[in-house]
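Please find the structures below.
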Structure 1
Amino acid sequence: MRINKYNSFVFALLSGLGLSAHAQTKQWTLEEAVRYALDHNITIKLSELDVKNADIDKLGALGSYLPTANGSASHSWNIGRNVNPVTNIASTQTTQYTSLGVSSSVDIYKGLQNQNAYRRAKLSIIASKYQLLKMQEDISLNVANAFLEILAFKENVKVRKEQLLIDEKRLARSEEMVKAGTIPRGDLFDLKATVATDQQAIVVAENNLLISKLSLAQLLQLKEFADFDVIDDTNVKDENNIMAQSPADIYDKAKETRTELKLAQTNLEIAEKDVAIAKGAYQPRLSGFYSFRTSASYSDIVTGIDPITNEPIYGAPAPVLDQFKDNRGHNFGFDLQIPIFNGFSVKNNVERNKVSLERSKIDLEQKSLDLQRNVYTAFTDAKGALNTYESSTVTLEARQQAYNFAKEKYDVGLMNSFDFTQAQTLLTNAQSDVIRAKYDYMFKIKILEFYFGIPIVPIIKN
């Protein structure tokens, strides 16, 4: 008796923990999933780093307008016979020498290369932001597709379990009828096989559901996906009435809003700046420079020659600060460089950038053609998906009526188990077709809305 109480307590405790864990499982809406992916997806984070790099490049281009300034300092020992760099007197001794200096230069004219490089850097920031936005849009669509796949598989699991429940009831009823001798034992074997097939179908459906949850969890960068779940939203609806728009209207709107066109246009402008920068190398370059230098020596200096021994007479060097003051020197001026011949390097660089410019023009034209084709294809696909969903719904209604009629005949013994199982299989297939058609239509609507400039969630543009 005590063991039974203990087992009851453990069972209640485990059940409570199970209910608690189930209660803590978060069910995601589509909007929540998309927003979370936009904030945590690794690919998007990498694109955000590209934007930061573009900002750094802009700062570097701005720095080309400013003068350069560099300081220098050196200290050396000269041992043996050498010329003192301060006194310019040759002697055999150890000399210490200190030199200090500062230099500066600034570009006055450089063929407008600095200006064009700065404008190019600003365009690169715009392009990187467009690339980030496109990545966010692609991730949003991928999340929507994965989200709808989960809903489809959840409905499929539900249908399979309902089918198993019906067949198990039929099996139990048939076992009683076999015992009563009202139906042959062969019908019972068919039903047992049907129940086993239903159980196998549930395993497959649940595995597909688990894999679909894993796919979405990876898009969201979630580590735990076993308890991951989404809110059931199975209503087929066109909230924004996108199907009322014509393909031409959607295409006109897409030309104004689609990121791939804006990105291609910005890349074209960047290529134009690259050509201008390359052409700037044909022009002369004028720069100004200035430098300041001073030095001091720490060795004794020769003050005269001893008339008796004919040896040099050394005296203490001047104070260091006095030497730095006396040895000051300035150098400034202008430097003009005129390109005459450089092995065709400038010409080849210009031509190479012209080729890139033509490539960018073709890419922009191709993106426009691709957009038009994609919009008309998406509209046709959405319309076809709607027709498929409507026709599959009509088919399901007919299969349901046929199944009900077959069940009535089966219950009164006017239909054998095999024929009834066939009617039931046709009904299950029709239910699966409706599920596939429904979520395929919902995803096609999301694609059309994207082309029309309606995101799943508003994307914050940096």
Structure 2
Amino acid sequence: MTINKIKKVIFSIGLATCLVSCSEKAPVDYALLTGKIDNLDKNEITLLKEDNSFSKKITTDTNGYFSDTIKNPSGLYALNVGKRKKVDIYLEEGNDINLTADAKKLVNSIDVSGEGAEVTNYFFFKNKKVSEFRIKGKELYKLTEPDFKKKFNEIKTYLTSVIDTLQGVSATYKNLEKRNLNYEYLNELSRYAGGYHRHWAKNKAYKTSETFLEELDEVDLNNELDYQFSSAYREIVNRHYNEKIKYLINEGVMEYGLVKVSVYSEVENQYIKNKLIFNKAEFEIYNTTKLDEYYKIFMNASTDEENNAKITKIYNILAKVGKGNPSPKFVDYENNAGGTLSLDDFKGKYLYIDIWATWCGPCIREIPDLRRVEKMYHGKNISFLSISIDEPKDHDKWKNMIKNNKLGGTHVLADKAFNSQFILDYNIRSIPRFILIDPNGVIVTQHAPAPSNPELIDLFNELNL
């Protein structure tokens, strides 16, 4: 064989290899989303994942055209196209979906096509069928237990059969959606039993029969895939743990702020545990009176490094205003009695601080007990200070409430409402809030009992006030 012939053979093999490899699609980790939406209020739409783990604003041109790439997309999304106008779309890696619609008549105008559109179109079909089924709305919850269960079992059975006929949809998705349909059915049973029937049927004497919810006993509460896929499953899981939390709170077996983090720390599946415990801790760590114990429980339970870093950052901030630390200070707050006052003006006595506002109902309800406690400790080694975080525009309202209700103690107005540095230093996210400082300006507790709580007097007695 000549050199030229050998070169031709090598070239032919190389070309064939290239054609084969090029014809096979390389796996991708994104989905393409394009389309056109007419009559938008502004040149912007928002894509929000169902579990709130992803949100993205997508800009459209003046004619409503848009195009975007969504990384690691797998899941259900809401595409918001205006105030209270949204459409559900499902995205997976490798999808190339085109969507057209008119924002003014969204439901009736939407059209979805392209690779991977089958699941989204199934959702449109499903939502329409469920709406037809529920045409009487809350009337369904007036049915007897057997009739109610039969009705919702019908829609589950029907949609399950539809899933089996879908073309272009993976077996994995079909199995997930079948389980989701069962979770949606079980959720309706839970709602019926949990108060919907009692309310809509005006049947206050209704009690759930022993067997009505027995199917819920078969649900595995540690299914990570179902937790990621199904909002109905997440609702079932949340309801299960909320019942435990409610029981522990009613029993009063542990400090209120520790209940939820303690319950979630015992979840078996680590993924679900990480989600549940962080979603609560991110907001509720601010309210515990046992910060160190709370932080220890969380860190021992969570394996998500990003979440752990966030909670550690919050913990370090809160620890600065923990027991035994010098209290943050305020300077020259307006005194209702005239002039100004600073925190240092109260040194030499214990100081019980009430953070409140005239618009705060729970704050107002504490006032009679606050006045009672003030009278009990009048002339003793403690002062009582009420700091209002009313906005400057409500200055007169603050003055009038003190005058008209003959409020005792000392009253000052924070300089920048909720954004006052003293309030920010104590990380106060909700009111009423009560703080106790010792005669040297050192924090006794940043979460003192409320005046209506008998534990406040117990605390005062421990301090020999």
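Numbers for the structure displayed
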read-out	value
Computed -13500 for helix-only ellipticity at 222 nm (-39500 (n - 2.57) for each DSSP H run of 4 or more, over all residues; to 500) - originating structure among 1, 2	2
Top of 1, 2 by distance in nm of label points 7 Å out along Cα→Cβ at positions 317 and 397, largest first	1
If volume of the Cα convex hull per residue in Å³, for residues 101-372 alone is computed and equals 256, the structure in 1, 2	2
Origin of the value 4.7, where distance in nm of label points 7 Å out along Cα→Cβ at positions 69 and 421 was derived from one of 1, 2	2
Which of 1, 2 yields 84, 34, 16 [semi-axes √(5λ) of the Cα gyration tensor in Å, calculated]	1
For mean projected area of the Cα convex hull in nm², for residues 157-196 alone computed as 2.9, the structure of 1, 2 it came from	2
Structure from which 3.1 was derived, distance in nm of label points 7 Å out along Cα→Cβ at positions 53 and 365, options 1, 2	1
Relative contact order in percent (Cα under 8 Å, 6 or more apart) - structure with the largest value, from 1, 2	1
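We did not get these values from a lab; they are worked out from the coordinates using the rules stated. Keep in mind it's a predicted model, so treat the numbers as computed, not measured. Cβ atoms are built from the backbone, for glycine too; each structure is taken alone.
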